[in-house]
Structure I
């Protein structure tokens, strides 16, 4: 797909279908594509396999009953160790879980990006990862060392959803924070990739102020759609544009453990479109201060 790839979050989600395998970028409660996740919540798409270094993306989709299977190394809100909706979903057996080592997720995405069936790694050897995932296989090096390695299967994705600081209309996207969180691998491992960003810019702006070209994390050849979504990672962080909204996250986590409170949270923050969400968050912030 070439040329102008701009679209809305709802337009991007309209291209997804129930039963897909969806990769969601970011890490825990850091630079998650929350505007796209909220659009997915508004859709009829369900029965998903989700691949994620999980945070509130996993929590919200699990709470809405949209995840059939989760492939993840963890599901955390960072300052709150365990994502509460994920915890509840696991306790009631609401989703199937493939729990991998962090490096195994990375190498599974790498295998998919290179269109390989698996990648041989040492991660997971001698750990319970092999016990809780009896479907994992090992391979023996064909060389003189004859080392036994884990064959991590490719995590091929139907679609990827990621959020970065800046993007142009063609699908090039730039991160300005301290860590890329593997968002490039999510995009390269996917048949289609949708990139939301804090701000759409002209291509020349990426390095106009001396910013290193290495910050151009995602390249246009693997991007299907670009969505301008200021605040689109809220309530997770999108450094340096903004940090994690700890007050809002605390309210989210508190509501998650009380059905009546969660119903009210959903009504207030998740029942409308993205403009309604921003307005409700602004009102909440005013009340908190």
Structure II
């Protein structure tokens, strides 16, 4: 047999057997059946929930108070203007949390007895701010610190941003610390054996692996912060929540709250879906080659 003939046979198109074709048809049929069952069950469930809701005796009053179309349209513009303030606060708070949370995580993982005071301070910080409710920190920072007259008068959103940074840095620091400690010690030893300093080992070897391991958890913390950014309204900042409160006081109708809630959901939805996608992708990558 010549090499040309063997090459031609080796590159011949694969033709599945009848058994394999039958298996493929069965899998397609099973997939179609699963999709149909999912669609039907979802439609039936939604119909039952809506039927119970619309047939309840109090639905007309609830509809008039929370789903008034005219009130929703009138309140949309001021709430959108307030939401832009929430987005600005979220942007700066996310930057501050990333910096402070990373520093706290590194401080908690420092080795050697000389760093004991730093580790204790970082541990005390995370214990305190993980235990305090965000709303309480808002009050303490937003009303307590300005009362000391140590700084010039700052807007309410500034103090709200500081409060968010203080609270969420504690959560992010613990997540990052878990990621750093999950990196195998051999990675550090290999980096140091190549001549890298402790700082370069942490920056070039440990932190990239740590962040990759805990990215889903960090993204979930960001989603939570997207919701809590609305708490700056308690300090007097005219954000989406405060704008909705103003409209409610003017129209004596709660529909602006529904508008604000929908806008916050739309703001969080892309990050929620991205978190789910990234989590599924990481899980699939980790399970490659595993047996079920």
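Can you spot which of I, II the value -8000 was calculated from, given it is helix-only ellipticity at 222 nm (-39500 (n - 2.57) for each DSSP H run of 4 or more, over all residues; to 500)? Here the read-out was taken from I. In this comparison of I, II, the computed figure 3.4 for distance in nm of label points 7 Å out along Cα→Cβ at positions 167 and 199 is attributed to II.
Largest in Cα Rg over 2.2 N^0.38 Å among the labelled structures I, II is structure II.
Where does the value 20 come from, among I, II, when relative contact order in percent (Cα under 8 Å, 6 or more apart) is the thing being computed? The read-out comes from structure I. Source structure of the calculated read-out (FRET efficiency 1/(1 + (r/R0)^6) of positions 191 and 207 (r between Cβ atoms, R0 = 25 Å, to 0.05), 1.00) within I, II: II.
For the read-out distance in nm of label points 7 Å out along Cα→Cβ at positions 15 and 263, a value of 6.5 was computed from one structure; give its label from I, II. It must be structure II, since only it matches.
Among candidates I, II, the computation of mean count of other Cβ atoms within 10 Å over residues 151-158 that gave 20.6 used structure I.
Since every read-out is calculated from the coordinates, none of them should be taken as a lab result. A quick note: this is a predicted structure, and the numbers were derived from the prediction, not measured. Cβ atoms are built from the backbone, for glycine too; each structure is taken alone.
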